[in-house]
Structure I
Amino acid sequence: MAEIKEIYKKRIKEQLSHAGRKGTTYNQLFNKCKGRKPDNTAFARAVAEMKKDGIIFEDKHGIKLATASGLFRAKVSRLNKTFGFLECEDGSEVFVPGKFLMGTLPGDIVMARFLPQRGESPEGEVVSVIEEGFSEFTGIIEKEGKTILIRPDTLAKEPMIVSVLDVPVRVGDKVLAEIDRRGTRHADHRARVTAIFGDSKKATSSADAVLYSNGIEVEFPACVIDEAKTAEHKGIPAAETERRLDLRDEIIFTIDGADTKDIDDAISVAKTETGWDLGVHIADVSFYVKSGSELDKNAMQRGTSVYFANRVVPMLPKELSNGICSLNPNEDRLAFSCLMKLDSDGKLVSYKFSKSVICSRVKGVYSEVNVILDCFKTGAAIPAELSEKYNGLTDTIRLMDELASILTANKLNRGAPQIETSECKIIVDENDVCIDVKKRERGRSEMIIEEFMLMANTSAARLAKESGVPFVYRVHEDPAPEKVNELVDVLSRFGVPVPKFTSAKPKHLAEILEKTKDMPIATAINNMVLRSMAKAKYADEPLGHFGLVLEDYAHFTSPIRRYPDLAIHRILTDLCYNKQNIKYMQKRYAGFAKEAAQQSSEAELVAMRVERECDDCYLAEYMTKHIGETFEGTVSSVQEFGFFVELDNTVEGLVRVDSLAKGPYDYDGHFTLTKEGKPAYRVGDRVKVICASANVAAGQVDFVVDGDNKDDLI
């Protein structure tokens, strides 16, 4: 039948090419294609497969070639309440207004056609659904008379009728649902409620919904927990200690956040006659998580730990992440040490990777070490409690600061762009309610640790590259020329100095950031430069790192919370013990490195989106206590529908155009809303706003301008 089916496919294509846009009926097409020995089943399967592949298309007028009707095959990638996006087979995106979505849902495979383009993005409309690919979604329960409704969080503007309830619900509950019956519009769908997360006005409930809808499993399977407990009970075998480099007498300690429980890196520093000895000692997770184990399979699937507010969804069970793998103070721990020798200018002279056993002297805390560093700078006495806690370590901290200054200078000399990101610290009370939001400040000690991790990561990548073994590299490719051209065009329009170049180098972007760092639109330019760059990812080829200006780079330093780090620990372990057997390494790890890189890249993107969406729910929860209050902030971005204002504590809210004084307002496509030809609101403006509303479930905050007059700008 397979051979006959393929013959029918060829005949169908030939016949429809003659029919053009007019098309033909199913029976007419069959009669023209049936041949001497008609096979109804083979013909029906050929038609079905060609529809699914987007080659042909059927409407009320008949069957046609998709290309003859100007149609293309695509996947519904994401939906907002009033619009959606299609992902074409070449990876490009097409914007679809809500009225042209035909009730489609994320994951649906559709046939679509282009519409006249009105904005910057190509526009289209959905013509038919080839394959349904969506099931679950989250939303909030509402009631209209006796009818129970669910208002989706993102799928549609209008609520859907609930046709089936598998759990008892109340109005305002955040729930999980699935489509029970489809209509031709989103509002016509019928939903089945399958689970309840809790009160939608609580950030914890909405965060749980975000985790679930993105496939983030909070609990571990029983088999994974059992393996973790066995590994924890195993502890450190005496035989393993004897075969390792014993560094327990060395001055080694950790520096992390005060609340950190999964500690995976420790430091040692010494000054020598010719330069520096730098040791970066990483938790040896690969000793406890063996290849092919349930622990390993689950860790690869998760890809990374997920952090938001006061919560963490770990990649590994707490028995490992907070227990036997964590480099807790005054406890022997197995480590994988990168021992580096640097010259007096901070240039890497040599490196060595060794399996080791260490004992951290203290759990250093960033804020405490920053106080000590400030005391060094001002000549003040170190507070007594810190002097006691860090007894015998302050000289090492001083050396760390000195070496890190050299390494930072080297990075700047390489031309690495200094991109700033705005991060928040969410304060949660004992009831898991957000009670405060503060801007997270990076102190000197955070930068010191970052520089040392960069050195170890570079050494790991260099060793793998020089040895020719399969590996998982952290790569950041050159920006796409069209992205750079767009950046240059926008900056030129606003009189921002742009260095001359034929192809963008890191130093060019660094120069743009440096020259504009004191301008009102510095934040916007920072974001534009960031968007112009490619996204960092993992790969099994050493493609280099544009942002860090490094030829060799990998992630070696966080195996408790990132799978690629664990993956390369496993590879480097074999390299340390089987240095001459490269053929064995190629055979064992080539496929593994490729799979780990791809899975880790995908998991990282999901985790970043989830962390952002969950944090937004907590920020909105905080703002619900401040409705009607006035704040000062900065216009962070401008769109056709309004502009976003970021408060000094990093909370961001939208000022909608329809909330402004009578317009009309025109959007310049980049930085400004103008009124009567004059700038009204522009990125970088300081404004006073009033918190108008805060939607915890959606993680959205709305502002209105206080006074709504340009004269009110600060």
Structure II
Amino acid sequence: MKEYRSEAIRNVAVVGHGASGKTTLVDALAFVSGSSKRHGQVKDGTALTVTSPEEVERGFSISMGCAFAEWRDAKINLIDTPGFLDFQGDAIAGLTAADGALVTIAAAAGVEVGTERMFREALTRRDPVLFAITLMDKEHADFDAAYTAIKEQLTNKVVPVEIPIGAGLGFKGIINLFTKKAHVFAPGTKTGEYTETEIPDSEKARFERYHKEMVEAIAATDDALLERFFADEEIPGDEEMAAMKQAMKRQELFPLLCCSAQLTWGMRTMLDFLVQLMPSAYDMEEQKALKGAEGDKTVDIHPDENAPFTALSFKTTAEPHVGEVTFFRMFSGMVGNGAEVFNATRDVAEKLVHLAVPQGKERIEVTRLFPGDIGCIAKLKNTHTNDTLSTKEHPVRLPQIEFPSPLVTYAVRATARADEEKLQVGMHRIHDEDPTFETHYYTETHETILSGMCERHIEVAMSRLKRQFNVGAELRTPRIAYRETITAVAEGQGRHKKQSGGRGQFGDCWVKLRPAARGKGYEYVDAIKGGVIPRQYIPAVDKGVQEAAERGILAGYPVVDFICECFDGSSHSVDSNEASFKMAGILAFKNIAPKCRPVLLEPLHEVEILTPDIYLGDVMGDISGRRGQIQGSDVIEGIGTNVKAIVPQAELYLYATKLQSMTQGRGTFKHRFHTYELMPHDAALKVIAEAEKEKKEDAEE
């Protein structure tokens, strides 16, 4: 295929809510441009960026897809991102690889939660944004209502640059406000061809209103144009376009388009706008990178062909019969097929064999790539998402993508015990592809834990485990790492005596247990006098007490925050040894601890919940119902209220799902461990009963 230098490359992330037409739009843009030979359908699983069986089965995007459209001597790299928040990690990675965002809004549904989330993400990244009202041919499509929703819910800086003629079954054309011409589409059009006509009389009043609004908005961003506007001077379309592009860069204006991607209507004009308004890869802001594999000095990275090669791996995926495929964004330098490069993140060398550009499922091999382009390569030895590729002579590490933290946690085990190793391998492979899916072994509860963005995210991961690795898995509620402690003072004896012929075993100690302040942990006090226990055996008593405390008193959880004082005992000149006194310490703890009024402690988490104000009452009421303590709240202008609370960890199981339901997907939360506190008696009894039940089941097995 043709080579494209930085000035001719546009990198655009297509983002928005699920079912707003992103995948169909990417497919149509590539098809209309001639870069893709077939116009596929999402419902049939034939759309260009539908790549996995899970996406075909469910009918929506689960992972990011990459494609390109060649148009007017430019290459538009299109990054199709998932719309549902369950898979937003890939959407954030897509925005990181792009230089601008195309935000889709379904003409009938208007602004939805995914629209809000991704638009805010683009604003945070200082990306220029184009809006597109999609599905104009569908029932209940309403351009004006969707436009009003954008102004009221997202930004009042949005300005239409084209408007539709008709809607739903009556949708038949688009008016370009820059050229002041109507584009009328004929039924059965294959690649978005249109007849350019004068604006119909029935649409002139509407055109005049929107055109004046556009010109006034553009002029307000440029003092020279504003003077000409007030002087009633007509401003040429090319000058308006240039001013619009500069205003987009400053996020002062957000142009609004409309289309029907399924019919391919509006695709040609949209391609024109993407080339004319989106910044080229050469125009991107310089990147700051860490110099050297482990250096702390920064270096500026420019899209310069003569600079050392630098690229960021923003996505990895596994393909049958191919292995792992790495997608990367070039930031500086050129790279050729077969080049030796250096992964500074992992300190390994890699060879780029079969260098290619992605077009949906296909990879088109190329001789070389220029700064700003997006490429892919198969079978790199040790390169994963967020790794920086550079050169051995000039190693650098680019800023990593900040993926959202997982919100839903399960315990998991293989359906067949023989498959445990396959399960671990499969889960780690999925994590390499999707960093928002995490897994680790929790030694305290002896469980393998997996975490994801929501229940559907986990469900898809389990489906992939079955399909790709042929391993079934069972999910269950993870155990909570409770603690136990004592609340009263008691003392007693631990005496171990065993005689079975020959040398025996003898250890005898007197111990006092008393509570310590919360968080103080365990303290051992040696109060032995007169050598009643020989010096060399006193540490063994300490070890025995600690070992017994790890096994718990009430429900098998470690005992913490107590002081053990060993104050008396006796020994035998022949039969005493370290093991005997360790056993004496174990017996002493078992005898005394139940008399110290043991209680359960539960882990509490600090929780921050960001919610629109309309749902604030429901959110705070729900937190109180989860035994949570509200600590305060902060109003965040234009977004909502950030509620801070302390909530027991046990009450946060699947809380993300509940919060999504309460806030219609608009609420978010994060949490971290805070401390351990005394558990209410009724709740503690349930935990103790459950522990007894599990103990019996384990004994029966």
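Laboratory data are not the source of any read-out in this text; all were calculated from the coordinates shown. Source: prediction; values computed, not measured. Cβ atoms are built from the backbone, for glycine too; each structure is taken alone.
Details
- Structures compared: I, II; top value of distance in nm of label points 7 Å out along Cα→Cβ at positions 340 and 388, i.e. the largest, recorded for I.
- Identity of the structure behind -0.31, -1.01 (criterion: log10 I(q)/I(0) by the Debye sum over Cα atoms at q = 0.05, 0.09 Å⁻¹, calculated), options I, II: I
- Set I, II, criterion FRET efficiency 1/(1 + (r/R0)^6) of positions 100 and 452 (r between Cβ atoms, R0 = 25 Å, to 0.05): the highest-scoring structure is II.
- Given 6.4 for distance in nm of label points 7 Å out along Cα→Cβ at positions 156 and 268, calculated: source structure among I, II: I
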